[in-house]
Every structure is written in structure tokens, then in C-alpha cells.
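Chemist: The structures considered in this document are given below.
Readers should treat all values here as calculations from the given coordinates under stated rules, not as data from a laboratory. Computed from a predicted structure; not experimentally measured. Cβ atoms are built from the backbone, for glycine too; each structure is taken alone.
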Structure 1
Amino acid sequence: MTLTDAGSRLSGHYWRFRWATGVAAVGDGVFAAAVPLLAVAVTRDPRLVSIVSAATYVPWLLLSLPIGALVDRYDRVGLLWRAQIVQAAVAGVVAVLVALGQVGVAALAIVAFALGTCAVVVGNAAQAHLPDLVAKPLLPRANGHQQAITTIGLQFAGPPIGSLLFAVAAALPYGLAAGSFALAAALLATLPRGGPRQRPPMGKAIADGLRRLARHRLLRTLAILVGVNNFCGQLANATLVLLATQTLALSPRVFGLLLAAAAIGSLLGALVNARLVERTGALPALLAALVTNVAVFAGIGLSPNAFVLGALLAVNGFVTTLWNIVTVGLRQESVPSEMLGRVNSVYRMLGWGLMPLGALAGGLVAHALGLRAPYLVSAALRALALLAAAPILIRAIRQSR
């Protein structure tokens with residue numbers, strides 16, 4: 001039994017895949033806290049800090065389309081574990097450089113770009129491979145499990161561990177991340193390989209993915225909307241570490257706990273949102289998440305202390321997870337497996353490609369208007385985007401009933 005046991009249980013292969021996802025997410029979470037803390041230790045200029053943040057997401061803009069085509073041409077499991085090995089090697093090199101005191105802003109930006117490139121491979125291949133492991137009726141449950149385990153590692157476990165280890169010795173979190181990526185690669189390497197795939201010319205393969213998404217009105221609208229929202233998210237979050245440590249005068253340990261608060265909200269969302277979607281329907285839940293997000297970002301920009309900031313980050317984590325579960329499921333159900341890598345790549349290029357620009361814009365806004373301004377500007381822009389997209393989403397809700 002490769003997909004499910006007795007049609008109702010997730011297979012052993014899926015659970016191994018899930019644990020590999022969770023182990024790798026711990027490494028990602030450690031980096032999520034350690035990289036900005038190291039950047040702040042090197043420079044206090046918000047523009048330079050935002051460059052490091054932007055470098056993580058540039059690969060989604062530059063490399064997403066060709067990597068999506070590769071995901072549909074080659075064995076997805078092989079791509080996954082090889083990308084994790086590269087991440088382990090990069091993290092190990094960083095640990096050595098930090099221990100030697102040889103890391104500056106330029107080196108951090110290069111590291112962020114390398115890890116971001118691997119993240120494009122892992123993120124695309126993992127989402128495309130999941131329907132090969134799980135029967136379609138079980139996809140919401142499997143996506144919920146994936147969101148939960150990713151949240152635990154990426155936001156709940158990894159950031160506090162990264163912050164605490166950084167406070168002890170700056171090189172320690174990078175060594176731990178290297179080990180987690182290596183272990184994830186070992187788990188993935190034990191999964192069964194996929195069968196032979198068609199290999200059309202690269203240009204044609206990319207064009208087919210572009211056409212497929214362009215002709216699907218709802219997915220096309222969601223891709224554009226997530227592009228704007230992610231631009232705004234990075235505009236705000238690129239200097240969150242400065243808002244916490246300078247405006248609110250919080251310690252690095254408390255900053256890690258703030259990230260953990262966001263993780264608690266995300267984890268709760270991963271556990272309950274599948275049932276919430278079943279009750280309300282996918283698109284109404286999506287619309288509610290978008291409205292809530294606007295209010296939360298405005299509130300973060302006005303946060304008077306760590307408690308309010310942490311609570312709002314938790315709410316943001318909850319509704320962001322709701323968005324992810326709905327939109328990933330829509331793509332997996334609407335697109336055939338042999339094209340899922342390419343369609344995912346176009347969607348995520350649009351969705352993530354504006355994030356580097358958002359991070360850079362966030363640094364400029366914070367430098368010119370203060371560290372609270374990025375969240376307030378982001379809330380206003382997200383509200384305008386929601387007003388523009390709302391008629392299409394409401395029409396889709398009515399048609400689905």
C-alpha cells in the first residue's frame with residue numbers, strides 16, 4: 001500500500017516524509033532567528049538588514065520557473081534529499097566562518113541566497129510529491145499535518161533554540177542547522193523513487209505551466225493576491241527584529257519567544273483549520289483570513305509592548321496557516337500531478353517573487369519613517385489589494401454553492 005492503508009490512513013512512506021519535513025523545519029527555524037540576529041550584530045542599518053532578508057527570497061523570482069520544470073522532469077525525492085545536503089553543507093560552512101569571525105553583511109546575503117535557492121527546490125518538490133504519496137480525499141488532512149510539523153520546527157522549536165544558542169555562541173545555531181538538514185536528507189533518501197517522467201524542452205515546459213495558471217481564473221487571482229500580500233508581509237517583517245530589539249527594547253531571547261508566539265498561532269491553525277474549512281467552505285475561510293490579516297498588521301504597527309505584539313503575531317500565524325492550507329489544496333486538486341511542479345513554480349514565483357522587493361522597501365520605509373511605519377503601510381496596501389480581489393473571490397464563492 002503506497003498511498004493509504006485501507007483507504008483511510010496515511011501510509012508509512014508519508015509519515016517518513018512528514019518527519020523529514022519536520023527535522024528540516026527545525027534547521028530553517030534556527031536560521032530564521034540566527035541570521036537576523038547576526039545581521040544586527042554586524043550592522044544596525046535597517047537598509048543593510050533588509051538586504052539580507054531580501055536575498056533569501058530572490059531565488060523565488062529568478063529561479064522558480066526553471067526549477068519548477070526540473071521538478072516535473074526528474075525524480076522529486078532525489079531533488080529533495082540532494083537539496084537538503086546542499087543546505088547542510090552551507091550551514092556547516094557558515095558555522096566555521098562565524099566561529100572565525102569572518103562573516104559580514106555580504107557573506108550573510110550570499111548564504112541567504114544559497115539557502116533560498118535550496119528552499120525553492122524543496123518547497124516546490126515537496127508540494128508536487130505529496131499527491132503521489134497521499135490519495136486525493138486525504139490531501140486536506142495531509143496538508144494539515146505538513147503545516148503542523150513545519151510550524152513546530154520552523155516557528156515554534158527552531159527560533160527559540162536559535163536565539164538561545166546564539167546568545168551562548170554565535171556559531172552554535174548554524175552547526176545545529178547543518179545537522180538537522182543532514183538528518184532530513186537521510187530520511188528522504190529512504191523514500192521510494194518515482195517512475196520515469198516526460199521531458200519536454202525546458203522552454204516549452206515552462207510555457208505550459210504559465211498557460212495552465214493563466215487560464216485558471218481563481219488560481220491566477222490568488223497568485224496575484226498572494227504576491228501583493230507577501231510583498232507587504234516582507235515590507236513589514238524585514239525589520240521586525242529592529243522593532244522588537246530597539247523600539248520595544250527586547251532582548252534576543254524575548255525576540256525568539258515572539259517568533260514562538262507566531263508559531264503557536266500557526267500550530268493551532270494547522271490543527272483546526274482543516275475542520276474550519278469543512279464547516280465554512282474553502283473560499284469563505286480564505287476571505288475571512290485576508291480581512292483579519294489587514295487588522296492584525298495595523299495592530300502590530302501600534303503595539304505598545306511585547307505582550308500585545310506576541311498576541312497579534314499569534315493571530316497572524318493562525319490566519320496565514322488557514323490561507324496556506326486552502327490555497328495549497330486548491331492547486332493540488334485542480335492541477336494534474338505531471339504539471340504540478342510547473343504550475344506551483346509560476347504561482348510561487350508570483351507569490352514570492354515580490355518578497356525581495358518588499359524586504360528592501362521595508363528597510364527604506366523604516367529608515368525614512370520609523371520602525372513602526374512598515375506594518376502600518378503594509379496594512380493599508382493589503383486592504384487595497386483585498387478590495388480589488390474581493391469581487392472575484394465573492395463570485396467564486398457563489399459559483400461553488
Structure 2
Amino acid sequence: MAKSPIPQEIVSAGAVPILTVEMHTTGEPTRIIYSGFPEPKGSTLLQKLADVEANHDHVRGRLMLEPRGHKEMYGALLVNETELTATGEADIGVIFMHTAGYSPMCGHATIAVSRFLVDFDPETCPGLFPKRNFRLDEETMTTALKLHCPCGVVNVTVPVVNGPHGRLQSDPKRPISFINVDSYATGIDVEIPLPEPYRWPELGARTSLTADISYGGAFYCLVDVEQLGFKDGLKSTDLDALSRATAKLRDALKADPRYKVYFQHPTEPELSYLYGVIVRDPKRGVPAEGADGAEVGLCFFGAQQVDRSPCGSGSAARRALAHAKHGWPPEKKWTYHCFLSDACGGLGGFTASVVGKSADQANEPPRAGERVRIRVEGQAFYTGFATFLAEAVDGISASGFVA
């Protein structure tokens with residue numbers, strides 16, 4: 001076998017390489033794009049996101065879809081300059097993307113991106129993270145990062161060890177944690193009628209169901225698997241049937257203007273939409289060490305993309321819901337599993353707990369709409385590094401495709 005890389009010169013002239021780091025968080029991929037993507041225009045992160053969507057969406061498709069990606073791919077574009085990095089409120093920005101579009105928040109990618117930002121060598125890639133200035137907490141052996149996501153600033157703590165040449169490196173044996181933007185329930189035990197166009201066979205004779213709506217950087221509909229008509233829970237459920245059911249439920253919520261009130265962001269109209277549907281099975285799941293309990297969930301988002309991970313922003317939304325709906329004390333730590341971590345005996349589950357309330361609500365009792373700060377913990381791992389090209393005469397793969 002060859003020991004040297006194939007030179008890029010064999011590729012047609014004009015094929016600009018895009019460089020990525022490949023990672024996964026409990027099986028959910030994150031393709032971290034750090035070089036070669038067109039520079040987004042705009043003075044704010046949301047303006048830059050809008051510019052990417054309007055003018056460079058074909059590059060998102062190129063990286064997320066076949067033949068370079070697949071229908072479950074996920075990505076994160078690093079953005080050095082935002083309105084909050086300019087003021088020192090954030091260290092770096094990020095735009096999250098998937099096979100059907102973009103995300104306002106993503107916990108699994110936050111965990112992956114933060115680990116990478118601690119690990120890369122600034123001497124070999126000086127333009128990647130100009131504001132990189134990590135400080136070591138010697139007592140906990142951690143460092144902190146302020147990540148500007150489309151939903152706001154997320155405060156990340158990365159465990160570290162002393163690496164070679166005196167540089168800090170992430171400690172893969174310990175979980176990364178992030179304190180999310182304000183999370184809150186907007187609807188508790190919402191009765192949702194399901195007229196004929198929005199029904200599925202497993203409902204039987206029922207014409208409605210009950211679900212909750214909660215925000216964790218993105219808006220989610222949270223519904224128990226038995227409410228959908230799947231009596232055996234998530235262990236043996238037909239994934240295709242579950243996808244059809246959640247798609248019908250999502251469409252029913254979007255079609256009825258009465259439900260728009262549940263998906264209204266208080267300051268950013270661009271974030272006021274239903275992002276995903278999370279199906280819960282509270283009867284399953286192994287609690288992580290130090291946690292008080294567990295549940296299994298399955299998140300459908302985008303074009304019915306299935307999150308392999310427990311969904312970090314969805315975990316925050318679920319913990320905020322438990323705070324408002326059941327009055328759980330802040331210190332109560334819950335483990336959130338996906339089908340993969342559940343199948344692996346609990347390996348890779350996320351944990352979430354409340355670390356505080358918004359200052360203007362500090363003395364109020366738990367209720368729907370109360371904003372709380374959630375700490376989510378999980379681990380991400382490297383799977384590789386990649387260089388992607390698109391030759392000018394390649395008309396098939398330039399924007400990607402779904403077979």
C-alpha cells in the first residue's frame with residue numbers, strides 16, 4: 001500500500017478543496033467545516049446564516065448529501081466573526097446544517113465542535129480560530145468556551161489533560177458539558193386533533209392525542225410513544241411506521257394556525273418554527289452514574305432525519321418540560337437516551353439538570369414559560385479528516401443529491 005497521499009494536482013484546475021474534521025456524538029455525525037466554504041456575508045450570525053442559505057445552499061447540499069454525505073449527515077460551519085465575538089461575549093460562531101437545511105441549535109454538534117476547538121494546533125492552522133485563548137482551571141482540569149450558536153451563546157466546559165509540547169488537549173474519558181440558552185416549556189398537555197389527512201393506522205379509532213411543546217434552543221413537540229399508538233414502546237417499534245406517524249403529527253401542527261403560539265421565539269422571528277418531534281419512552285433507559293433516572297427518546301427533524309444521538313437541545317427541552325410540568329428540583333439529573341445508547345446498555349447517554357433560572361424569574365414557582373438554564377453532558381469522538389472537491393464539469397454532484 002502507498003505511504004504518501006495522492007497529490008491534489010491530479011484533479012481538474014479550479015476545484016476548491018473544502019476541509020473537514022469528522023466526528024460523532026453517540027453515533028450522530030458532525031462534519032466540522034473549517035476551510036474552503038464561501039465566506040458568509042452579514043454583520044450578525046443570523047444574517048450570515050441567511051446569506052449561506054440564500055447564496056451557498058448548494059455547498060451545504062454538496063457536503064451533506066450524496067455522494068459525499070448521506071441522508072442522515074450533519075454539519076457545522078465555523079464562523080470566526082459575529083456581532084458577539086466582536087464584543088467579547090462569544091469566542092467563535094457556528095452555523096449548523098443538515099440534509100434539508102439549517103438548525104438554530106444542536107447539542108451533539110456543540111459537544112463535537114468544542115472538543116475540536118480545544119485540540120487543534122493553532123500553529124499549523126493559524127486562521128482557524130483567531131480568538132483562541134483557553135484558560136486552564138487547574139482544580140477541575142477543564143477549560144471554557146463561549147460558542148455563538150444561531151439561538152444565542154452556549155457556555156461549554158471541556159475536560160482537558162496536559163498534552164505534548166505544553167499544549168492542553170481534550171480528555172476523551174470525561175464528558176463535555178454545555179449550559180444552554182434559556183429553555184422553557186410553551187405548551188403542557190396540549191390536545192391535538194388529528195383529522196383524516198393527518199392520521200396513521202396505529203392510532204386506531206382515536207382522533208386526537210396529547211403532547212407537550214418545549215424549547216431548548218429549538219422548538220420541539222414531545223410526545224409519548226404510546227400516545228402515537230405504538231403500545232410496545234420504542235424497543236420493537238417499526239422505525240418507518242414511527243417516521244410516518246411523526247411526519248403526520250408535525251404536518252398537523254404546522255397546518256393549524258392555533259398552534260403557532262407555541263413556537264414563537266421572544267426576540268428572533270427566524271427561530272419561531274417547529275424544528276423536530278421527539279418520541280419519548282419513559283419506561284426504558286438505564287440511568288447514568290449519578291443520575292436520578294432515565295428515559296429513551298427518538299428525535300425526527302428536517303426531512304424526517306433521525307438523530308442517532310439523544311439530541312442535546314432536545315434533552316434541554318425535555319428537562320425544562322420536567323421542571324415546569326412535574327416540578328422537579330433543579331439538582332435532579334436525568335439521563336436521556338437514544339435508540340443507540342439504549343441498545344448499548346446506556347453507553348453514550350446524555351445527562352441534563354437545571355443550573356439556574358433567568359434572573360427575572362428567579363423567585364417564581366415552576367410553570368410553563370419559565371426560562372431555565374440546563375446543563376447537558378455528553379461525549380464526542382473523532383472518526384477522521386477529509387478533503388472534499390467539486391470539479392467544475394461535474395454536474396451531478398455539485399449540489400449533492402438524495403437517491
Structure 3
Amino acid sequence: MLDTRWPRLLSALRGRLGQSDLPDRRASMSAAPRKERRSLHLVPLSQLAERSVSWLWRGWMPMGHLTILDGDPGMGKTLLTLDMCARVTTGKAFPGDIPTLGPVNVILINAEDDMEDTIKPRLRGMGADLDRVFDIRDVKSGLAGPLHFPTDRRLLDHFLTENQARLVVIDPIMSFLDRRIQSSNDQHVRRALGSLTWLARKHRCAILLVRHLNKARGGRALYRGGASIGFTASCRSVLLAGPDPQQPGGRVLAQVKQNLAAAQPSLLYTATTEQSETPLIAWRGASILSADDLVAIVAKSKPPLLARETARDLMEDFLRPGPRTTEEIKQFAEKEALSESTLFRVKRELQIRRRRIALAGKRVSYWLLPDQELPEEVRQASWQEEMREFHRRILEKEKEPVKNQS
């Protein structure tokens with residue numbers, strides 16, 4: 001009975017909501033491609049060929065795995081990645097005369113700097129082979145074509161197959177995650193980075209991610225990377241860029257963790273324009289500072305935040321990965337000991353919006369930052385909930401005349 005009434009009810013729903021372009025569920029279901037069944041089988045390890053770990057930068061950046069570079073703004077993280085690109089595209093050795101696998105191709109995926117006026121001049125100043133550095137562009141507009149993971153995994157797979165790049169830089173990784181991926185959710189992060197790990201293994205390339213630090217103070221460097229610990233757990237090599245208090249303008253590149261080799265000594269570097277119009281990385285030898293030393297130095301050098309600023313920063317960090325339900329906000333406030341008045345003051349200061357939707361048979365409220373929208377799956381679920389509720393009301397209304405007649 002419900003199936004035969006469906007077209008009429010959907011038409012009524014369209015008229016009620018003013019959405020004449022709502023999809024026909026039956027048509028969309030029939031048009032949806034069927035998922036192919038995977039063909040899996042067990043293989044004993046005795047039949048697998050052993051191989052040693054290969055390196056793009058020995059001891060620092062393994063091939064076939066993910067590496068992540070953490071650091072506060074101003075530490076030259078992007079400049080470090082460009083220095084690496086210049087070396088691998090020309091075959092120039094890494095600091096300490098460590099040979100590189102090169103010359104090889106590189107794919108640069110960058111959201112914060114312009115390719116034409118910033119990245120290309122800097123790479124040229126570093127002596128990179130620009131014929132080996134690739135940017136992803138939209139065919140029609142000619143502008144940078146943003147990728148989002150895990151959705152665009154197969155597109156990057158195509159590009160890696162096409163040009164055999166051995167290094168992919170994603171800077172910063174937070175800008176290239178699907179909207180539905182909540183960067184503070186471990187399961188979400190592992191799903192997104194799992195797609196990149198799959199690509200790194202398939203193409204035997206190194207994928208370098210860039211990430212900012214969180215606003216916590218002190219502690220171990222292992223827990224200072226922004227968002228979920230899943231980023232750190234998914235990467236075999238985790239690097240940290242931080243300031244050297246003993247060298248004016250000096251910075252240090254240190255290892256937070258390295259799963260595939262012995263720990264390497266930290267390296268001192270500076271950003272200089274002595275020999276070029278554009279900034280270059282100048283390597284100054286080894287440093288005795290560890291990654292934990294670097295985050296401790298930063299914690300001591302920063303003035304203490306006011307309680308109000310701390311609450312605002314905490315809330316912004318909590319919401320930045322994606323909208324949260326009021327229940328999640330309540331639990332977060334209790335965990336951070338934020339009073340109700342502080343919570344709503346921060347809500348005003350950050351211009352947080354609240355949106356109520358129907359979900360799972362009840363009304364649910366979400367908090368969103370000004371530039372955020374609800375994830376697509378949440379909107380779809382809410383729309384389906386509204387449609388079921390409207391369907392139910394239509395059926396009840398149609399039964400009313402029958403009751404009156406009896």
C-alpha cells in the first residue's frame with residue numbers, strides 16, 4: 001500500500017517543502033551502481049617475498065608509508081617541504097650527505113600558498129627541476145583542483161600511475177579531508193589516512209602531510225599534533241619543526257617518532273635570503289634538542305592565556321573538525337570545566353550557529369562555526385526522517401474520513 005502511494009506522497013512533500021528538484025527515490029535506487037564483490041583469499045606469509053624498507057630520505061621519510069610534519073605557524077614547514085622537493089627532483093643529497101632516491105617526480109597539493117607567485121619562485125630559487133614538480137589543475141578553469149580524501153583516492157591513484165611521482169606533499173592535510181571526516185574522531189581519521197596509505201604502498205611513494213600543533217602547553221610532543229592522535233598513529237614517521245632558543249632565527253627539525261629505523265639526530269636550520277631573492281633553507285648541522293625539548297621551549301616562551309581566551313580557543317579547536325551536537329558540547333564543557341555562562345559567551349564571540357534537525361526519531365541540535373555546514377550524511381538522514389514523518393501524517397489524515405463514516 002505504501003509503495004503505490006509513494007509518488008503522490010513525494011509530490012505532496014515537494015509542494016510542501018518547495019523543493020521541486022527532490023530526487024525520486026526509486027529512480028536513484030535503480031540508477032545506483034551495484035557494488036562489486038571483492039575476491040579475497042588467504043596467503044601464507046611463506047609465499048610473500050620479503051623486502052627491506054626503502055627510503056626517500058634515509059631514517060626520516062620512508063617509501064610506501066605516510067610521514068607527517070608538525071609545527072606552529074612561522075616555523076617554515078612549507079619551506080621545508082619545498083627544500084625536500086628540490087632535492088628529490090634533482091637528486092641532490094639530504095643534510096649529512098644522505099643520498100636521495102632521485103631525480104624523481106613530485107606532486108604538490110597545497111592550500112595555503114599560490115603556485116604562481118610563491119611556490120614556483122621558491123622552488124626555482126632552490127634549484128628544483130620544475131619539469132618534475134606537478135600541480136593538480138581544473139581542466140576548465142585552469143585553477144588548482146582541490147582534492148578531498150578519501151573521496152578522491154582514485155583520482156590521485158590515476159595521477160600517480162600517470163607520472164610515477166615518488167613524493168606527494170599535502171599541505172596542510174586538514175584542508176584536504178572530506179567534509180564528513182571529523183579530524184578529532186580517530187575512526188574518521190584512520191579511514192581518510194587509510195586511503196592515502198593504500199596509495200603509498202601501491203605506488204611505492206612517500207606521502208608527506210603537514211599539520212599545525214594544537215594549543216595545549218608543554219607535555220610530550222607525541223600529543224601536540226592538531227586533532228586526533230589517529231594522525232600520529234597512522235604515520236610511520238612523525239617530524240616536528242620548532243624554534244631553537246640558543247640560535248637567533250634558528251629552528252630545529254626533530255623526530256617525534258620513527259617506526260622503521262633508529263632515531264636520527266635533530267637538525268638545525270634557518271630560513272635565509274642571503275643567496276636568493278626568495279627564502280631558502282640553510283642546514284646548520286646537528287642539534288641536541290629533542291622534539292619534547294622543542295614543545296617545552298614553546299610552552300615557556302608563550303605568555304599565559306586568560307581564562308576567557310583559553311575557553312574560546314578550546315571551543316574553536318573542538319568545533320573546527322566539524323559540527324557537534326549539544327550533547328557533545330555538554331560533555332566537552334564538563335570535561336574542560338566550562339561554566340554555562342562561559343559556554344554561551346564563547347558561543348557569541350565565535351558567532352556559533354545552532355541548527356535543529358530531526359534525526360533518529362527525535363530533534364537534535366548542532367553547533368556550527370560560521371563557515372561550517374552539516375555533513376552530507378547528516379542532512380540526508382534528516383531529510384529522510386522528515387519524509388517518513390510527513391508520510392506518516394499523510395496516512396493518518398487519509399484514515400480520518402474512514403473513522404468519521406463509521
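Chemist: Could you tell me which structure in 1, 2, 3 was used to calculate percent of Cα pairs over 41 Å apart as 9? Each step should come with its number before you reach the end.
Modeler: Values: 1: 9; 2: 13; 3: 29.
Structure 1 accounts for this read-out.
Chemist: For structures 1, 2, 3, calculate distance in nm of label points 7 Å out along Cα→Cβ at positions 144 and 280 and state which one comes out highest.
Modeler: Looking at the calculated values, the largest one is 2.
Chemist: Tell me which of 1, 2, 3 gives 21 when you compute relative contact order in percent (Cα under 8 Å, 6 or more apart).
Modeler: Only one of 1, 2, 3 returns 21 for relative contact order in percent (Cα under 8 Å, 6 or more apart), namely 2.
Chemist: Consider the structures 1, 2, 3: one of them gives -5500 for helix-only ellipticity at 222 nm (-39500 (n - 2.57) for each DSSP H run of 4 or more, over all residues; to 500) as calculated from the coordinates. Say which. All intermediate terms of the calculation are to be shown ahead of the outcome.
Modeler: Numbers: 1: -28000; 2: -5500; 3: -11500.
Structure 2 accounts for this read-out.
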